[in-house]
Structure I
Amino acid sequence: MIKIIILGGGNVAYHLTNELLQNDAVNVVQIYNRSIEKINCFKNSASITNNLSEIKEADIYIIAVSDNAISELSSALNFKDKLVVHTSGSMALEEIKSTSNKGVFYLLQSFSKERKIDFSNVPICVEAETKKDLLLLETLAKSISKNCYQINSDQRKSLHVAAVFVNNFVNHLYQIGQEICDQNKVPFEILLPLIKETANKITTLSPFEAQTGPAKRNDTKTIEKHIAMLTKNQQEIYTLLTKSIYDTYGKKL
């Protein structure tokens, strides 16, 4: 059984802790967070603390905090022959300043506290300094997910940038779409089947093949009408994306 301590109280830490507490292959020895209130919900399932001097012994110490806090927190975790890992997509393995063995356990998913996650489908990217530690992280990953990948720090940074485009930026465009609907008293839910079809389509087609719309067709009259309807900020985003799509397909049609 793998002994684990989780450090953090945000969305990633919350969901990962819930998942590992139900995992028969894992013993969640302790949960740490600066604000004890954020982890009080786990007090009946594991030992909790907000004092780094009380951190217990474990096989893996999983740091699930903001990127800016990784170095400082990890520098306090110096355990001989133990493994300290972070869960960041954008930070290198070397960001860990502990004298312990170092690794990365990156969950490539969007986590919101209110929404339950099916971990069996979450891609988990692992990295470690030694083969032994890499096998340990793979064992942990495969105990909760069907999708485990060995990804180095440079690859993970690129993957994280790609994830920002396909997740964070796309969600922001959903928000703009909802604003336009709300301003014109149109139910946003009318767009949900289109959103689902667009997402499902790229499971069988490449994004390049799946692209449709006025920018790809260079339908200038429609584009001009759309721009006239939008706020200044929306116009800038619309124009930038339209140009990117046109530049991608204009030379290839």
Structure II
Amino acid sequence: MEVVLDGVSLHYERSSGSGPVILLLHGWGVDGKIFRGIFEFLSSVGADVINLDFPGFGASGEPGNEWGIYEYASFIDKFIERLSLKDVILLGHSFGGRVAIILASRFDYVKKLILVSAAGLKPKRSIKKKIAILKYKIAKRRGKDVSDYGSEDFKALNPKMQRIFVRIVNAFLDENLKFITVPTLIVWGDGDTQTPLYMADKLHSAIKNSEIKVFSGCGHFCFLERPEQFDIVIDNFIRR
């Protein structure tokens, strides 16, 4: 299925069960296909589950030139309004967690929140990381070629998406957390190196009505590494 909002197409799939509305928000650099297992499980237990491709990924169109994380969140808000969704449960992984945090801190239609290795908090940067960032800024200021800087995922993006990515990773959402009052489940892998475990603890401390589940021996994609355990955890949370 597809909708067009503000000239940008959004591809999504929906299994319209009689249970709660659950919106799946995937991470950066992938698309909704990564949630295939979760989508099928939630569908099997009767949920009204929606799995989308963020603009710039999968079968959706490209975002606007000046988009950042708040523009992505606004776009998903318009999508929720277009489909007249009420009492929504948001499940956001990594980048999708950024969007979920903003929506849950602003809109009453969010009933519950599930944050899976969510990004968006100000990181603790090592000396090595700080030096790398400083070198990048100096090289850019001097007009040197900086195309070799950044991760492989970053370098694989086209220039437009690179600019959007930079705006997104430099927007920190720590102050949004105090406005989240809905029941929140925080799911993490203890071996996550992309969003380290201290971020889960920070979310848990800042969001009053929250609980945390940590999967041992898992990394950034705990829902792929331990799918059966993950399904049980989120199912119990959703049913409460």
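Numbers for the structure displayed
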{"quantity": "Entry that produces 2.1 once distance in nm of label points 7 Å out along Cα→Cβ at positions 93 and 197 is calculated, selected from I, II", "calculated": "II"}
{"quantity": "Structures I, II, by distance in nm of label points 7 Å out along Cα→Cβ at positions 181 and 213: label with the highest value", "calculated": "II"}
{"quantity": "When distance in nm of label points 7 Å out along Cα→Cβ at positions 29 and 189 is computed for each of I, II, the largest belongs to", "calculated": "I"}
{"quantity": "Rg and Dmax of the Cα atoms in Å derived as 22.2, 67 - corresponding label from I, II", "calculated": "I"}
{"quantity": "Origin of the value 3.8, where distance in nm of label points 7 Å out along Cα→Cβ at positions 21 and 173 was derived from one of I, II", "calculated": "I"}
{"quantity": "Structures I, II, by FRET efficiency 1/(1 + (r/R0)^6) of positions 101 and 205 (r between Cβ atoms, R0 = 30 Å, to 0.05): label with the highest value", "calculated": "II"}
{"quantity": "Structure with the greatest value (metric relative contact order in percent (Cα under 8 Å, 6 or more apart), set I, II)", "calculated": "II"}
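Since every read-out is calculated from the coordinates, none of them should be taken as a lab result. Computed from a predicted structure; not experimentally measured. Cβ atoms are built from the backbone, for glycine too; each structure is taken alone.
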